[in-house]
Each structure stands twice: as structure tokens, then as C-alpha cells.
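What follows is calculated from the coordinates using simple rules that are stated; it is not laboratory data. Given the structure is predicted, the values throughout are model-derived calculations rather than measurements. Cβ atoms are built from the backbone, for glycine too; each structure is taken alone.
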Structure I
Amino acid sequence: MINTQESKVQLEYIEKCKALVAERYDHQPAFFIQNAGCQMNSLQTETVAGIVKKMGYEEVSREEDADVVIYNTCTVRENANLKIYGHLGHLKSIKKQKKEMKIVLFGCMMQEPEVIEKIHKDYSFVDLVFGTHNFHKFPELFYRSLNTEGQIIDVWKESDEIVEGMPADRKYSFKTGVNIMFGCNNFCSYCIVPYVRGREKSREPEAILQEIRELVADGVTEVMLLGQNVNSYGKTLENPITFAQLLQQVEEIEGLKRIRFMTSHPKDLSDELIETMAKSKKVCHHLHLPMQSGSSRILKIMNRRYDKEKYLELVQKIRTAIPDISLTTDIIVGFPGETEEDFRDTLDVVDKCDFDTAFTFIYSKRSGTPAAKMENQIPEDVVKNRFDRLLSLVQEKGRQASSRFQGTVQEILVEEESKEKGIYTGRTEYNLLVHFPGCRDLLGKYVKVRLDTCKGFYYFGTLVEE
């Protein structure tokens, strides 16, 4: 449910904070913000940064130099939680010297009751804590924090509200992500996301289209449509539409050149979506299709709702319709009960699918998920051996897949200057990274580059004069 009144309220709180900040500081106040986790988190981090800048703060690159320190947290793996506790330990000594400093924690990790209990008990110097369901309340919560000495913890269990129209501080002026839905209904047995992000809720198509039109008017030429499972977009709307239909509407926006999306769940990827991608002039021929395991037995325990054969059939169907498609995937090694035979099934799928790249993960026991309680957790040395074997195959197959572009001329959206002066970096529509000599005038532009040398998952190339 879109709440336009709430948007107005929060914009008013931004102005209240701005007045308070101007009155309180005799210097230019600064904020530090750090993001962890997925691209949806990155987008929320940009929104919070945009809000805090509107309040009168400037961004700095070190916690020590900030009047406000903000962490957007991830909780997909236990290690992400440990990193946050490590950061807080470091901040404790800084805050002793800078008592006026405000420390803000938000995001997925804050949806876990045991985390909140620990922060309240062991990290009482943290000023403001909120979660994923009341993210839209940040300006109001921050205003309360500016007027309060003690700790504020405000975490909601759930919400069906979607609040639009908050300012954002985009990393790139020419490309950005756009949330089309929130939450997840899939409940994969290893994943904490549905518990911390809540159930699926889709934004209204007109709100998405209007946001993209405004972004295009502001110089954006590439958008990434984001959702935990974009293939199930639109099912919760009063007037349901499919993700493919949304893509067709986005394509009609003048001035938009490229459309990307993630993440796709294989069980929901429709023939209609494949056909739309094949016909489209703007949807990039890159598809991230998380496999997680090649074993039908393990996939069933994971609650993925497809098997090895269905995944392979789907990949074949996609490649038939879109022969030049770049396919990438996610794979988990060492899931509880995984046998050598199960693992060989995974290697078999990697061998057959010709992924451009695969993001490989060692299974991480995540408390609060069904998989964490499963018996037959795999010994560390066995997992390490399998991970190394998988990585070797993934790299070999990735080099083969990526090298198909060697010698071709590709259109690149130039994103940034690399660490090496005079060398610029951009991506093809296939999401392949390319480095080439250039100049700052090219940033944000589409240029033709000949791909000279394949380095596995990226290329060195030469600018082609048009």
C-alpha cells in the first residue's frame, strides 16, 4: 500500500532536522555511511545518504571525522554480523572522545531479536536502531534521536506500507537501481531473507514508471530493476501484472537506453519473460539465474522447487531464444547432507550451462533458518576441497565463455576511471567488465570498444573512433 501522506510527513521531518542541525553546529557537520549486502541495500544506503545531505551534513570517508556514523547492515551470513560488532567496538573509543557523535544502525541484521537484545545490552552507546519495515521512518526517527540522549530502538515485525519520493544520493548520475518490490515468499531453507525482509509486496507499475521517467530526465540512461525475486512481481497488486508486462512498459520510456534486472528465481521464470527479453531492444542480454546446487535431492531439501533437469531445460530454452545471452549464477557448496555424488551433479550442471561467471559460496550456517538445525553438517576439509574444485571449473568455463567476445567491437557504458590513471572502465550489455585507455569526458557515455585481450572475467580493449 502506497502511503503518500507518510511521504509528506517524512519530508517535513527532513526540514525539521535541517533547521536543528544548522542551529546546533558551529562547523560543517559530517556523516560517514557504510553499506553491506545486496544491491537493494545499496539503494537504501543511497537514499539515507541523500536524506542526511538534505539535512545539512557532508559525507566523509572515515568514522573518526564524522558527527554521524551510519551502518546499513546485512545478515545473510553470520560473518556480516560479526563485522558490525567489530565496527561498534572500534566506535566505542571514538565516541568517548566525541560524545555528541550519533551512531545509527539499520537494515536486515536489526530484524533479529537476539541482535537487538545484544545491542541494547552491550552497545548502549548506539543512538538509533531501526529495521527494514520502517525504513521510511528514518527522518522522523533521526529527529527524535537528535532530541534524545538515550538509545532509540524502533523495529517493526512487518509492514505493508511503501513510501515513495525520498531523496537519494546516487553513486552514478547515469545509472541506478530501482526497487520494484520488497520481501520474499520463497523460504529457501538456508536463507534468512524472508524472515528479515518480510513477505512480497510489489510497487504499483505507474509509480515505478514515473520514478524511471524522472531519473531519465535527470540523466539516467541505464536502470537495474531490483527485487528479491523479480519474476514474481505484480502478483500482490490489486490489478496484477506480470514482470514481462512491466518490462514492456519500461521499454517505452524515451531516453532510457538499457534495462537490467535481478534477481530471477528459476521456478518463476516464464516463457513470456524469455520472449520479451528476446524481442526487446533495451533489455540487456544478461540473466542472473541462481542455481544454488545441481543436485535434485539437495535442491528439494533447499526448498528451491525445481530440480536439475528443469534447470537444464530452462537454460536450454533461454539459449535457444536468446543465443548471445550471458548467464551468471550462484552456487552453494557444502549444504548439510551434500554427498560427493550431489556435488558431482553441481559440477555437471556448471559444465553443461557455460556460465559467464558463477558466484560460489561455502554454506554458512544461518541461525533462524531450517538448514541451521539440520544434521549432517559437512566437515570443513571436505567443503574446502569441493569449493576449490568448483572454483577451478567455474574459472575455466568462465574464461571459455567470456573469450567468445575477443576481437569483437562492443558498446560500453563508461562508468569510472580505474586505479590506473587514464584507464577507464565500463560494461557491455552482457555485464562484461572492460578496461581501456580514455579520458574523463567519456564518463556516462556509450562508446565502441574493440575487445583485444580476454583476462577471464574482464577485457582490455581499445576505443574505436566513430
Structure II
Amino acid sequence: MQDLTKEPRLSKKQYLVVASMLFGLFFGAGNLIFPLHLGQIAGHNWLPAALGFLVTAVVLPLLSVLAISAVHAEGVYDVGRPLGRWFALLFMVLIHFTIGPLFGTPRTATVSFTTGVAPLLPKSWETGGLLLFSALFFLAAFLLSYKERKITSAVGKVLNPVFLVLLFFLFFVAYSHALGNPNAQAATTAYRNGGMSFFNGFLQGYNTMDALAGLAFGVTVVTAVRGLGLKREGSVAKVTAKAGVMATGAIGVVYLFLIVLGSMSVSHFKPSAEGGTAFNQVVTYYFGTAGHALLATLLTVTCLTTAVGLVAAFAQDFHKHFPVLSYVQWLALMAFASFLTANFGLETIIAWSTPMLMFLYPFCMVLILLSVTAHWFGRDPVVYTLTVGFTTIPAVLDMVASFPAVVSQSSVGVALTHFRDSFLPFASLGMGWVVPAVVGLVLGLGFHFASQRRQAGAATSNDVQPDNAD
């Protein structure tokens, strides 16, 4: 009889394939353009800005993967489960819709088109070009994620290696013929001192959406790891954690290259309004007209890998919790909805995604940290409830302040923002949730350990009761 307890020992190559898949899922449109833009606006203060950016764009995504591993979760739902089924379900839906059909997934198509393809087309073709490009883009994402267990091969073995070869070719050329000295470039007003540079870089890291994506990708990564023959939760968690460290470490290195490259480029170009323009300027400088084709290929490949992960994670989680539709039906619905949203354009998507990120990121950071440290307090729901509860109001206020002017500059929006800035420490830095979250955590841990002491005291008291039986 076959011994089902034995599992295959993964080779180094298999670990690399899983890590490559995870890198490809994480590294999308924002990961390529936001750090380059950060380097441009930070100038000579690129290092403190980079350190802040790495916290939210590398450390938090790594912790999100470790959180999935630590609680043996299969997705974002399990991370929120200590707060109850309804909270977990609502949190899952908000995360998936934010990084899914409302903002994150459509952005993968619009960035690759706007930055890579649109410069090759006449202005009059842009609207129709985006329609056609996004249709083909999401059709490809649907086909590549159609077979759940084939995602590892599609992303880890093919798309991501192609992207990395192209990207490091660009780095080789750019650093062999540097545009300028990054430490001699002027910084914009928001980055003129190291402290502000760090915090602004920290907030820029929100735009990658990777901490949210790390939780959502959990189900995709776990499915892929089990496809390698691993069944035990401990084994799956170990492989997921190791692959996460490898993938996010590599992403951090790429970010540093991009940030320094962005800072060097200021010697030739004015800081752009967004990273897509900056990337286009750099590639055109080095490669001329051919650079547009390289840029279009680079962006399309990296954005497609992320889109595959996002549509697959959405379909997997929604099929699991709403089985009225099959995985393939949810996949088709997600791809079609993302196609529709993509055609609103990149500026609209970014403008309305920022408030949701300001709202969700505090919850995400709190739940990730609670999951990673849960063994210290036995995953006590009281600790979760108080910490998340105290985070809620500051997160809502940050969301209101970040909305486009139609909301943030209304009388209600201005009043709420004034209240936030007056009563919450660090609110002006976008970190008003930190102190309330810490207060909630301290209270939660206090209740938890006090309850443990009472229970221990009651148990001791029962143990020393006299035996009245004759």
C-alpha cells in the first residue's frame, strides 16, 4: 500500500520556479514605474526615500506571504477569520475588488498600453487602440490562468524569465553609460529632508498594492505548491515562506536599481508627472525609436504576469466562497470586468484607487502583523477585535482625505480632514492610524494576558480544594 505520508523533496530548481512565479505575480505595472518616478522626485535623497518605499513595497509583501504561511491559510479570508466569518468575507471581497476589477487588474492593461504602446500610435487611434489592446490583453490573461495548476509554468518558467532578461539588459546599458550622479540631483519640495523622504517613500509603496496582493495571491501560491506534490500544511507553508523570501529579496534589488536610475535621469529630464513617462524618457534616450518597442514588450510581459495572478486569485477565492459559479466562470467574469474598467483610462483608475489603498492598507498591515505574531497570544479574537477596531476610524479619515476634490474638498470632507489632522498624531504623514492601532493592540494584549492569569488562578484554586469525599 502506498505511503501517503511521504512527500517529494523539492529541488533547488523547483524552489526557483515557485519563487519566479511569485516574483512575476507581484511585479507588475506599478512595480516598474513607481520606483523610477520616486527616484526622480527624491533626487539626492533617494536613499531614505528608497528605505521607506522598501518597507511597504518589499517588507510588507514578504510579511503577507509569511502570514499566509504562519496561520496555514489558503487566502485572504483565513487571515481575517479570527474576527468572524462576516468580517473575513467582507475583507476578502474589498481586497479582491481593489486589486481586481476596480483598480489593480485594469491598471495592468492601461499602464502597459499608455506607456508602452500608445507612443507608437497616432493620437486619433488611442481610444480604439486601448479597447483592442485591453481586449487581447485580458483574453491572454484568461487563457494563461484557465488551468489552475499550469500557472506556475506559464509565469514562473516562461513570462517572468523573459521579463527579467529584458529588464537586466536595460540595467546593464543604463549603468554602463550613467545619465548622471544620483547624489548630485535636486530633490522636489516633499523630499528635501531625509525624514520626509522616508515617510513619503513609505506612502509611495502603497501604490504597488503588493501587501494586499500578497494576501490575495496566497491561494494561487498554495495551489501551485500543492501541484508539486506537497500535501501537508507544514510542508506547503515552509515552501511558500522560502519562495516568498527569495522573490521579495529579488524585487527589493530591482527596486533599488530603478530608484537610482530614476535619480540619475534628473540630470537630463525634468521629474515627470508619473513613472510611465519617466521610463519612456530613459528607454528612448538609450535605444531611440527601438526603445519604444522594448518598453512595450517589457511592460506588457510584466503586466501580464501580474494580471494572470490577480484574475486567478480572484476566481479561486470567489469560487471557494461563492460556489454558485465555477472557477472558469468567475475567471471569465473577472477578466471581462477588468477589460471594461481599463477603458476608463489610467488617470481615472489611479485617482480613485488611492482612497481605497489609504483605507485598506492600515487594516492589511495590522492583520499581517497580528497573523505573523499570532502564536504569542493564541490568535485571541479579543486582540484582533480591539486592534482592528481602533484602526477603523483613522483609516476612514485617511480615505476621505485622499479622495478626488469632489469628495475631499466638500464641506464634510474638509471638516473630517481637519478633525483628523487636529487629533491624530502623524496624520499629516498619512500615518494617523498608527497610534490608535498600537493603543488597541496594547489593550487587547492586556485583556488576553489578564484572562490567562484569571484562568490559571482558577485552575490552581480548583487543584488545592480539599477532597470532601469520605
Practice item. Rank structures I, II by FRET efficiency 1/(1 + (r/R0)^6) of positions 320 and 352 (r between Cβ atoms, R0 = 25 Å, to 0.05) and report only the one at the top, that is, the highest. Key: I
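When relative contact order in percent (Cα under 8 Å, 6 or more apart) is compared over structures I, II, which one is greatest?
Details: I: 10; II: 29.
Biggest value here belongs to II.
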Review point. Out of I, II, which structure matches 4.8 when distance in nm of label points 7 Å out along Cα→Cβ at positions 24 and 304 is calculated?
Key: I
Check your understanding: Taking P(r) over Cα pairs in 10 Å bins from 0, in percent from the coordinates of each of I, II, which one would give 4, 18, 27, 28, 18, 5, 0?
Key -> I
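Kindly point out which one of I, II the value -23000 was derived from, the read-out being helix-only ellipticity at 222 nm (-39500 (n - 2.57) for each DSSP H run of 4 or more, over all residues; to 500). It would help to have the intermediate numbers written out before the result.
Details: I: -11500; II: -23000.
Here the read-out was taken from II.
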